[in-house]
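The following blocks contain the structures, represented as structure tokens.
Readers should treat all values here as calculations from the given coordinates under stated rules, not as data from a laboratory. Quick caveat: nothing in here was measured; it's all calculated off a predicted structure. Cβ atoms are built from the backbone, for glycine too; each structure is taken alone.
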Structure P
Amino acid sequence: MKKRALVLFLLMCVLVGRPLVATTITSPNGKLEMRVTVEDEKAVYAVFLNGTQFLQSSPLGMKTNVGDFSSGLALANDIKKQSINESYSLPNIKKSTVAYRANEGVFSFSKQGKPAFDLIVRISDNDIAFRYRLHPQGERKSCVVFEEATGFVFPDGTTTFLCPQSRTMVGFARTMPSYETSYSLDAAMGSNGRDNNGFTFPGLFKLGTNGWVLLSETGVDSRYCGSRLLGHAGGLYTIGYPMEGENNGNGTAAPGIPLPGYTPWRTITVGQTLAPIVETTVPFDVVEPLYEASQKYEYTKGSWSWIIKMDGATTFDVQKEYIDFSAAMGYKTILVDALWDTQIGRDRIEELAKYGATKGVSLYLWYNSNGYWNDAPQGPRGIMDHTIARRKEMAWMQRIGVKGIKVDFFGGDKQVTMKLYEDILYDANDYGLMVVFHGCTLPRGWERMYPNYASSEAVLASENLHFSQGSCDAEAHNASIHPFIRNTVGSMDFGGSALNQFYNANNTPNRGSKRKTSDVYALATAVLFQSGVQHFAMAPNNLQDAPAWAISFMKDVPSTWDEVRFVDGYPGKYVIMARRKADTWYIVGINAQKETLKIKTLLPMIEAGKEFTQYSDDSALKGSVKVGKMSKKQSYEWVIPTNGGAVLIYENK
């Protein structure tokens, strides 16, 4: 049937004198295919996996102040193609060494006989990344991109797993949007989110029984803005730029680029199962480091008083206690959160840093990002938004041995804000500082682009467990979403794995919100949530009131990994995932369903007949540890109660 259709197409081209254009590019294994063409003088593409259409005819192009390149287009005959065979290493992503194999095609579009833009496509076995290269237009060598026509059209019956974009200048101290809203799961297409504001990247889509698609973007830096997804009728989702009201209305929503100039990469990950989604490295495959690391950065575990004890505990004595706690756990850092400038003071921060050095524990210091874009009162304020003040502060931190900073409350995706992120990172590298962002945008390839980048929040994170019992009630539900969507595209600073039963300073019963998940669940999320730098929600009292096996596990669990494998799961229901560090596998599962999860899976990473350590929960969520032995068929039966977890550790030596 396909051969007959091709013959008819060729015959039509001959009859009408239409030139043939090589419009197809395929993955190295030949299973993933992207077809690019022009329909009614508009650039479009479609995506196929194993012959099944995953994206229908979807629009390409853009509208700028130097021309409308969304219509009146022609596609050149000479499609430039090459093979890409690269390897790179990154210690702080899901896979420490990546072999990237892809085919690249450059599709050149013109308008009225003049070059308009090139569509640069890279296609690997489960990933497509594409971006535009816009050409100079006469004497015009700069432009503003008003909007992209870029879209993604899904087949009828597709369901969505999306995080709605919030309104601007709302939430705490008018600091939103900050990628901290709740996902809607298995929802029908056609919506455009809350208040018609669209959705944040990444977005997950289920194509009935055919498979899954994850949409995101990467390579966003100071030369463009961050984007979102806008929903339309007919299964169409398009690229949307920031809302005008972001950042208190300052800065342009439309990005400006030089000519020739590039847009960020739009990424499409496809799979018949969720494995390619969970295991993708495309956010890092297509970007390059923007500067050299000033030193070899160390990715560490640490403790953090704020999540349990809140603002009032940012005092010298409490932070000293947490230094001792980190030292007892074998951790190398503590995070000193907001208000240290007034509640501890700079002189005593220096004293704290010196004390930490005697224990092998360094400091991360919190800063407000602020300037004109938020009302957050917490200090230090007015430093990170100002180059001179920022660099002076960083020189002080370098002198006293501070390891990194956590910068909070950004609230926008405009190009000017992307420049602030980049400026902070670049300056911090000069002073040997690592950077964590909170109240912030999604990281878009930043682990590879910025060598001192540590992690970002950009998720409804652990602080909400302190603030809301409802968040505690839904903890397992939310956690079973992130490995499939948010955390699969970038490091996620969740700040979890609490072992307190209650979110208060002394773990006092019936005070504050109550954790509904088990201790084994807490251990499992330390593996599920990927972030090169981890500050866990543990507390010094856990050395006495938490099970000894839980403390032992949290001392040893890595924060960086060499490999990841998806085992089983479904967003919002349950997830089973394996991560490897050197020769040791950690295979973990959590369950958010109302019923106990009982499922058998193959675990080929554990040799038949070999022993492994097993952490499991009973029906009352009481954890225990024992030794198991892998069956001859390498099959394992998981039994995980609601809000519970399971962990297997196998040392392949």
Structure Q
Amino acid sequence: MTNIRFAIILLPALLAAQDTVAPTWGEQVGSTRGTNKGDYNIVQNWETGYRFMSVGGDRGKYSSDVNYRDGIRLLSSQTSVYSKAGKGRYFDEFVLSTQGLGNDPYESAVLRVAKNGLYRYDFSWRQNDYFNPGLIVSAGEHLENTKHRWQDHEFTLFPEKNFRVRAGYGSVTLNGPAFASQQEFDTKGDVYPVFRNIQQRFDEYRIAADGRVKNFKFTVQRRWEFYKEDTKDNQLIALKGTAPAALTSFVRPQPYRGRTPGWMGNIYGETRWIALNAHASYSGGTGHYAQNEIAVGLDRFGSANNRQISVTASGDRPVTAGDFLATILPGKRFSIVNNLSASDTRMNGSNVFQQYDLSTLSFATINFQFLGIRLVTNATDAHFRISKHFDVFGGMRFSQRQIRSIEDSGDPTTPLSGVSAQQTNTTKAGIFGANIFLGKGFRAHFEDEIGRNDNPLTPVSLQAYHSVRSKVQYRTKTWTLGGGYNDNYNSNSVQITAYSSHARTYSANGSWTAKSWVSVDAGYSKLHLDTIDGLVFFAGAPRAIKVSDQQSIYISNIHAANIGLRFALRKYADLYVGYNLTKDTGDGRTSLATQSSANAQILYNAQTFPLTYQTPLLRLSVRLTEKIRWNVGYQYYGYREDFGLLSLNQGYRANTGYTSLLWAF
């Protein structure tokens, strides 16, 4: 599953990097010098328009990847007001920018108001519509449709002085409906859909002081963080399973309350030949959690069941961390950097799981007591410039992690009473590389890192790894060319199983301004990943048996290409044409072959996920007057899986576009 998660995480990252047809970035309206009003100079432009879209195929997958919908939008806006003499009555700077307001899936607003020498206020706000259709094998019984909101406020007194005071507040909320599933009343029971009302909130309050004394700068911050969750699962409608099973009532409130007060301090100082930076932080987290699940119905044998599960937890999680960085400059060509970091995380408290069978009046209890993680790292790097065209660097890396845990069943007669475990692992690595500078435009960078871990914690932890990173760039007045190559290899072996992974990335990009009215940008990258891991699980009928002769193999070859052409048509119009393609060719298979057993078939289906995603776009911006532009654009989104998990393929075709007016006043 780790390999599948890697693909799920990587693909949206590639999709997020694609161009979108709107807003209309880069087109000038109005005078760059703005308009003078009294003691202020004002520059602003707004783009208002209408989005349209049509979708065929898997609407849920489209909403998860793109999610643009019909409607009127304030696609973007930029407003800046500055005092001409720097002595405004109430403020000297007012800057506001927005994007996607009016029900776009990605909306944001950023504001700054400041008066020279007295105050500065910064505000940011974002909202994302998050839709997750869940695994396609869940038959629609797993999904989320939520809104994720962020906001942050910070007020600074005397921002340009040697001593300043800051106060701030931030919050994050996640709200919306979801579907989950629940298995009742035993490990072979039926699975029922459950409605989930997600309610999560995080609040942070902070106050800080920054100062400067000669060559030293310092910061001290006090913060208070609060987290609460009131998510509730329920299903009050009687649901029939495989006869005679039925779930007649289900409710599961699961409130959580947590608070984390903390301190942070930082000091930085420098002289002619040395620079020092020290950072320390402490947070004392405390949390309280309760879950009370009640399920009523008939099990697979038709017997009445009334089961209650109670989970309570009250624990502390203090975290202490420190970091010290020293940069030594004994000469113009030579430098040494040493970084020492340490952190200690402890989780302890009373965590109790209790399951009650109200029909038989029996119950089971499991307690968890303590988990501690201590980490110390050190890195030393030396850099030497041989000439103005060539320099070399090298370094050593060291880290040691200690993990301790204590479990307690709550019953001194059981094997889990007071069980403790401890593991320590050490990683040592070396790095070396070089930089090349030829002429004014050529740059090249190369580095190589080799590391070893003597006792990796998990099969996917770094154990014997080797990384190569390189990039090159050449630039002239009219064109730029660049490329890179990264190679990461890791092999590991623990008592449970063996693991290895190999990732390679090739990239190339270029831009060319052929004439004053035409330019081209293009790029290509290939990301290869292959992993292999052993599997141990229970499967089979009529009685499950241990299976340990299977392997988890995952192979991915993702090709990503993009090209964009911009044309300035006689200063009256601008035309942009772009195309983006992302294609995973998998391991080269064109179809899924039938395997000898059901277990082998499931594993074989999950070894690779070939797919194609493409999005061409076209945008035309016409200058109507000096202060008004009319814009129109079209973008196509196409997604297709060649063969998906259990041969259930997702795919969609979406036609999207917009028309808008970009105007200044």
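Some values worked out for this structure:
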| read-out | value |
| --- | --- |
| Winner on mean count of other Cβ atoms within 10 Å over residues 329-336 once structures P, Q are ranked, highest first | P |
| Given -0.24, -1.03 for log10 I(q)/I(0) by the Debye sum over Cα atoms at q = 0.07, 0.14 Å⁻¹, for residues 25-288 alone, calculated: source structure among P, Q | P |
| Comparison of P, Q - label where distance in nm of label points 7 Å out along Cα→Cβ at positions 153 and 249 is highest | Q |
| Parent structure of the calculated result -5500, given that helix-only ellipticity at 222 nm (-39500 (n - 2.57) for each DSSP H run of 4 or more, over all residues; to 500) is the read-out and P, Q the choices | P |
| Label whose coordinates, when distance in nm of label points 7 Å out along Cα→Cβ at positions 73 and 321 is calculated, return 3.5 (choices P, Q) | Q |
| Per mean projected area of the Cα convex hull in nm², the highest-valued of structures P, Q | Q |
| Ranking P, Q by distance in nm of label points 7 Å out along Cα→Cβ at positions 65 and 465, the structure that comes out highest | P |
| Mean count of other Cβ atoms within 10 Å over residues 369-376 derived as 19.6 - corresponding label from P, Q | P |
